[in-house]
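Asks: The structures come next, written out as structure tokens.
Derivation of every value follows stated rules applied to the coordinates shown; laboratory data play no part. Small disclaimer: the values here were computed from a predicted structure and weren't measured. Cβ atoms are built from the backbone, for glycine too; each structure is taken alone.
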Structure I
């Protein structure tokens, strides 16, 4: 049995990791939310990690409010950069592995094809730059560090685009979403299962893990409305530069991540995103 310490247990992904770990006999999960583990406090992180001495730390805690990060750069780097460095230092002291959940935002989105693990990051936003700083710290662990990049995270818990779309549809007869940003919607239930699978393996380096299927935000909104029985025709497309007011943080036009290494290792790819999307909508609407 592996003892796994989870940071960010109160978040979207952390909640589903905790739920799924309960049914596993090969994982003993220590779930810590922000009230029990302040990753920006190096001494506190060191003490907590020394107390539990986990085999693996799944580091899911992050400051993920993309536009807020743009306005609060110091805090973004304190959490996503320095906070991750604190986790890495504590892990090294007890010889723990670290699995770090990262993001498509480490890329600028200008590539014309899906991003593979070996592509050079070039973040265009503060959020992306701060998460890349975290990746750099985890990379220093070499064989004891695994960076899991994912994208467009949604689920039944916490705030996400599925909930935003359903809420907006209650108040507006027509919605408008951009059709020039594409990515892989990834659902926390599926992602949580795979992160737990990786926690009992010994992979290192970088790995992309997303649900299969790429789509624009406009098309994703159509899917959400259709599966909720609200009608695909209730959304119209627009370009990012037509948004008013403009978003503070730039978004990657292409956020599609190729799950190349995951597939090459013979691991089971996550389902097409439409399957878990239907499940989440059932959870949220019934």
Structure II
């Protein structure tokens, strides 16, 4: 049995998310966004980060508004419920609270970049984006002729984040985790990253996790830390655990419309609560109860016997 990698969110962020790191967050798109980890990164005052993700909903916007981010490599940044990310727009257009570099991608090319990183190849060719303005705004894309037909192709360079923070339904202390539902590019991101932090709703014994190896997201050797953080993806949904808290997204959109409003929100919900449990306590048990899954739909058991 390998050594336990279980630690607190505070310790995981302090040890494995240094200033200047590139971090992949929100790889499952609208589900399983690691808000608890993002809030801890803000509380620890991390700076000069590069955020990588296809969508990330409003977590990127919060980290940008807190001044933690120097660069964004993404297909979209905003608030799915309302569309606009006010902090992202202020940073990109006016350099508030600090200048922000942006590398544009589509959802497809970002997934190809992470896949290239996972495969250990320098790039993946595609015909997507040819004729669009995205290759113009992102000079890291290159065009080259297909060696067989001579037709133009776009070369998408590999992305290898320093760390991928991935939220899963359950994990063991050694770093094996099960994830299901809409995964997006979670597996590609975890395999491309130099290290992985698993944030788990539940902790299970290793023998129970390994009894269903097809659900294991990424080899445990890539996992640097396992954090047990129930409700750690809220307000995004987690399949089989809880639904999306639409009210939080709407409230945040209204509060973050001005810099002063965002700072008040940040003080109340991130800096003023100390940790994720404090956030949940402020949200209230009744609110959490309304979000719990009501109709359970377990899958059929599998027989791996030989």
Structure III
């Protein structure tokens, strides 16, 4: 399992859950903290050169893990469920540009808030799923894929639980759409946090992971059962990225160092004494699916 940290790409975005600042200083800080890669918050993909991004990452000894679209909705208000066809088409066009960038970097695209609110509109869900289907097909032609992120009910009014995320991915029915889980959102929507990760893996859909703690600070500064989550992922043979997406407090440097130190300590413990892991829950009554990670094919 490789560890990544969220950073703002140099295209004007300033998300509160990512390390923001001039490159290459940010990348050097992430590497010095002990991470293997970065997940890029992107707002305006046309402003970015994937060749230059790749070169900067290589110079810092880092890899790209994923591209995050949250600020396309958060900053610019574009969403896939928008009632206004013009707004929806702008969201689709922006996302296609992000897919192109992600494909050049060889990473997936995270879709969370970008799907937009339903707002009591009975057709909003259909519009969002149709858009996801179109984008998933496009991503597949570009050699990458999307990962749908359930978001807690305080921030969005649809796909708030792992079960709902699985249902949406299956309804869209495109191989270019898979599932990601953020432990923060899971702890606000699911009965069992480890059980949610086990259920997503059992469904054959889990392709990306976000971690932070209960207060959305760096791992280890709250009370979420992160050891149990990592134990589940280790038990099923998850080989993807675990990206830290947390509030940058008291500073990005301190948050990143704390996150890497805590997570690597837990991973070392699990390697030293793997033991039995409770990976079933009321929402996951079946056996875990062993074998190929979704990203492998």
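Asks: Suppose you compute distance in nm of label points 7 Å out along Cα→Cβ at positions 25 and 193 for every structure in I, II, III: which one lands on 1.1?
Replies: II
Asks: Assign the value -13000, calculated as helix-only ellipticity at 222 nm (-39500 (n - 2.57) for each DSSP H run of 4 or more, over all residues; to 500), to the correct structure from I, II, III.
Replies: Values: I: -11000; II: -8500; III: -13000.
Label of the originating structure: III.
Asks: When you work out FRET efficiency 1/(1 + (r/R0)^6) of positions 97 and 153 (r between Cβ atoms, R0 = 30 Å, to 0.05) for each of the structures I, II, III, which one comes out largest? Numbers along the way, then the final one.
Replies: On the way: I: 0.85; II: 0.15; III: 0.50.
Max of FRET efficiency 1/(1 + (r/R0)^6) of positions 97 and 153 (r between Cβ atoms, R0 = 30 Å, to 0.05): I.
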